[in-house]
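Read through the structures below before going on.
Bear in mind that the values in this text are calculations on the coordinates, not laboratory data. Everything quoted here is computed from the prediction, not taken from an experiment. Cβ atoms are built from the backbone, for glycine too; each structure is taken alone.
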Structure I
């Protein structure tokens, strides 16, 4: 995730917390490089994988069902950002499992997505 996506996501999470303080919006540590030397980073990566982290996981998860979905995964992207193959595979598997999946490129798009899911 790049700095612009970080900024958009932070604004979205802040808005969500103000609008829906009782609901759970969860974040996943996607796209971050951990410190230390190559060996230490490999150890951390292996530990995360063993604990369940999957490459391609969406940035956010709204743990609230809708009339259609069990919950909603949200991938944050910039205006020109594109999904990786792993993210496309994650989207496919989420939808097949009964979860919603959305790509949001702005705070406004995020707000519309959340409000639409919670109708």
Structure II
């Protein structure tokens, strides 16, 4: 992960933790989804984001998300290693696990630095 992507990835996780302290769960999901997009090419960070998503789903007792994160936890590492993670996918169960998505413009610029 290059410096620019790493900086923005860390920023999203910090904002996630700040939102979590305030119980702003919608903002938590937004930051984790953005971190997910940034992490898809890096197996360790990709897996960590899914761990955080699973943890948030447990904390909020979101059964759909808990069940949705289980296969994502299993597929995150091989998906990154074999470059099979669908680009732009936000990683939550709001979307299909293999569904590619358009990148937000700001993240597209950040990822161009790779």
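Quick notes on this one:
- Structure with the greatest value (metric Cα Rg over 2.2 N^0.38 Å, set I, II): I
- If Rg and Dmax of the Cα atoms in Å, for residues 2-65 alone is computed and equals 11.4, 36, the structure in I, II: II
- With distance in nm of label points 7 Å out along Cα→Cβ at positions 34 and 50 computed over the structures I, II, the top value is the one for II, the highest of the group.
- When helix-only ellipticity at 222 nm (-39500 (n - 2.57) for each DSSP H run of 4 or more, over all residues; to 500) is computed for each of I, II, the one that comes out at -14000 is I.
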